[in-house]
Structure 1
């Protein structure tokens, strides 16, 4: 018997829900939380670092005239970073603007919003990377700004190196693998920073997911690398193992999980990467943007792009630290 059914009728309507669902990391903590500095006035922006001479214990005899003098600026040096451009372009065809779309009501508005988010993710990945700085032009390609991982080094960088007296001390950089990571590793980094600054500072620790778990594991029982025992009220029906602040002998860390660190490295490196940041010593400087530019519609449909010129300023690498395990 002939019968109309859903599988043999070609005129049944499709059922597509309005809107779309996207599951992607959008938060860019370090990019958002670092202070914004003065706009660069050149393609290579510089600043001055200085230090104090070592303490002198030599006594001076009564009645002695001063006969020797020192240059107070002898150790001053300039360090800097290149300004980098990044952009994200979009285009919508003339017909796509006219048809009804189940996902979005306005293709142009959605495109602009999405590209701005993607540009912020791009910049966050550069800021948190091990990218070396590079001068643009002359056949060398685009200019690149130095990422945080390259600023916090104990050895000189290949391009525009930080002068040796202002390189981050090796003790301020910890590379202990996750399997052996212990609280003493954290205190060692903070102690090294304290030996440079003499100040018990409040730091931001921007941490990958594996490093964040290591801090929470400090409070767990049964860890091979030592732990604390904690008691919780069972009547709350809740177990709390989320460490957001670490207070050590030589400073305090406010821990912020960030998924955009060491994106140019392996998955293990990304998970164990962490930057100990004094907010007074680091800033992001925008020469332009992120700004949106509409391009002329030449008949094919609207188009445009977001663009940003920016750089990362580390005022003095001596006051920062890094966790950089590769496993």
Structure 2
């Protein structure tokens, strides 16, 4: 009888424990599948900042591989081409142009894929292993081609644009699409809607003057077409989007295309210079007086601790939870690195 009693109590205990475990699992399953309870569409506005001075280079483009691997290009007044941050110091890197037999000191645009895999636009398209520059594509001088902006999905999927043409590298060869008119494409950006689909490519076509934009164009099936009806009074030099975000264009102000119309984004700073994001809820703009602001998917936040009325940030790049910006100020030029922290 005692053995039976112990067995009965054990069975009851097992049943109760099983019921409790099932109940807990059922509750947690409900929580994990309810995005309002466990998931947020916003990212953190909190960043830790590091400020590194440098000289002899006027920055106009920055490219981030990681927080300890950042490249800055622009106009160099020293015997070097670009600056490289390795997590400890900013190092001057000389890139030797094999055609002109000299160190090249200016680039219009630049993308760093790895330390030995760098891509540049400045009339022609260049590739570098970190030491030398080799021509990937030579412009058509007879037809006044000039390439000044890049968008790269991978080393086997590169778009470049500028005056007269948009070109695409598929890993083996280049193809070309003519851009009607004489006005250059001053910026190009792309995104893949879904894996295996064709890239969505949009270019910003400028008239005379860096901020006088005539239109936005899209590249589809080898044809260039106007898109999104950009109003004549919107000035812009840069664009950015992903498949979940509006299309943003930036000049002295930031504009976004939402609900089939252009709207000015409300910010607490003006005279903007650069725009970049890693996702629809992780976007930065920077500009004069050391202005920097972050969009987290819900709100914009600026950073008074970065303000410096003696100069301006010229360029910004966002890669995951890392943002890097560079600019010129009275005391020095600076690289500022921000690492996103959890709320």
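The table for this structure:
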item: Top of 1, 2 by Kirkwood radius over Cα pairs in Å, for residues 111-158 alone, largest first; result: 1
item: Value -5500, calculated as helix-only ellipticity at 222 nm (-39500 (n - 2.57) for each DSSP H run of 4 or more, over all residues; to 500), assigned to which of 1, 2; result: 1
item: Structure (1, 2) behind the derived value 6.3 of distance in nm of label points 7 Å out along Cα→Cβ at positions 71 and 103; result: 1
item: For P(r) over Cα pairs in 20 Å bins from 0, in percent computed as 28, 51, 12, 7, 2, 0, the structure of 1, 2 it came from; result: 2
item: When distance in nm of label points 7 Å out along Cα→Cβ at positions 135 and 303 is computed for each of 1, 2, the largest belongs to; result: 2
item: Entry that produces 10.4 once distance in nm of label points 7 Å out along Cα→Cβ at positions 63 and 95 is calculated, selected from 1, 2; result: 1
item: Winner on relative contact order in percent (Cα under 8 Å, 6 or more apart) once structures 1, 2 are ranked, highest first; result: 1
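Readers should treat all values here as calculations from the given coordinates under stated rules, not as data from a laboratory. Fair warning: this is a prediction, and the values are worked out from it, not measured in the lab. Cβ atoms are built from the backbone, for glycine too; each structure is taken alone.
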